[in-house]
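Colleague: Take a look at the structures listed below.
Read the figures in this text as sums done on the coordinates, not as results from a lab. All figures in this text were calculated on a predicted structure; none of them were measured in a lab.
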Structure P
Amino acid sequence: MQFLAITRRFTERFSQAEFDAALGPEADAARARYARGDFREIYSRGDVPGAVLLIEADSAEAARALMDELPMAQRGMMEIQIVPLRPYRGFIGG
C-alpha cells in the first residue's frame, strides 16, 4: 500500500541552528529508507519548511513507524500527517 506523509517543521519551537544540525542525520536516514524501497519519492515543500514523501508500507501504522524513526521526528521537530492512498477510480473503471 502507498501512503503520503506530509511534514512541517516546527519553526516556531526550534531555531534555524537546531534544524541545520539535524538536517544531515535526517537526510542520511531518508536516503537509507529510499534505498530500501520504503520511501518511493521525497520532495521539499514549496510553501513551508517540510517535506512530502510517498511511502510503501503494509499499513498506516507501519508508515507512521517509518516516519517516527527519523531523527527530526524523534526530537519532536516536525509534525507528520499520514494519508492513505488508493487508486484513482477514473483509472479503475468505477
Structure Q
Amino acid sequence: MRRSKGQPIGEVIKELLKNYDITSKFNEAHIITSWDKLMGPSVTKYTVKIEVEKRILFVKLSNAALKQELSYARQKIKKMLNDEVGEEVLLDVRIY
C-alpha cells in the first residue's frame, strides 16, 4: 500500500477557508469568542452586545465608567484581539 504525503490539518482548514472565501467571517467569529477570554469576567458581565462590521468591533457595555475606561484602551484592545487571531482583522474598536 502506497502512502501519500499528508498536510497538517491546520493547513488543510486554512486552505478550505480561503478557497470558500470565509476566512474573514471565521476570524470575526474568533474575535467575538475571544472577547470573554481576553477581557475577563469583570468586563464580560457588563458586555451587552458585541459584533464586527466592516472590520470594526462594536462593543455595547452597560456600565458608564467601564465604557470610558475601555474607550481609552481601544488601541490596546484592538492589538490584543488581532494578536489572538494571528492577523490584522480589526481596524478599529468602538465602545458604546
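Colleague: State the single structure among P, Q that was used to calculate relative contact order in percent (Cα under 8 Å, 6 or more apart), giving 26.
Modeller: Answer for the origin of the read-out: Q.
Colleague: Once Cα Rg over 2.2 N^0.38 Å is calculated for all of P, Q, which comes out largest?
Modeller: Working: P: 1.15; Q: 1.35.
By Cα Rg over 2.2 N^0.38 Å, the leading structure of P, Q is Q.
Colleague: Of the structures labelled P, Q, one was used to calculate helix-only ellipticity at 222 nm (-39500 (n - 2.57) for each DSSP H run of 4 or more, over all residues; to 500), giving -16500. Name it.
Modeller: Numbers: P: -11500; Q: -16500.
It traces back to Q.
Colleague: Thinking only about mean projected area of the Cα convex hull in nm², for residues 30-77 alone, which of P, Q has the largest value? Could the numbers behind the result be given before it?
Modeller: Details: P: 3.5; Q: 3.3.
If we compare mean projected area of the Cα convex hull in nm², for residues 30-77 alone over P, Q, the biggest value is for P.
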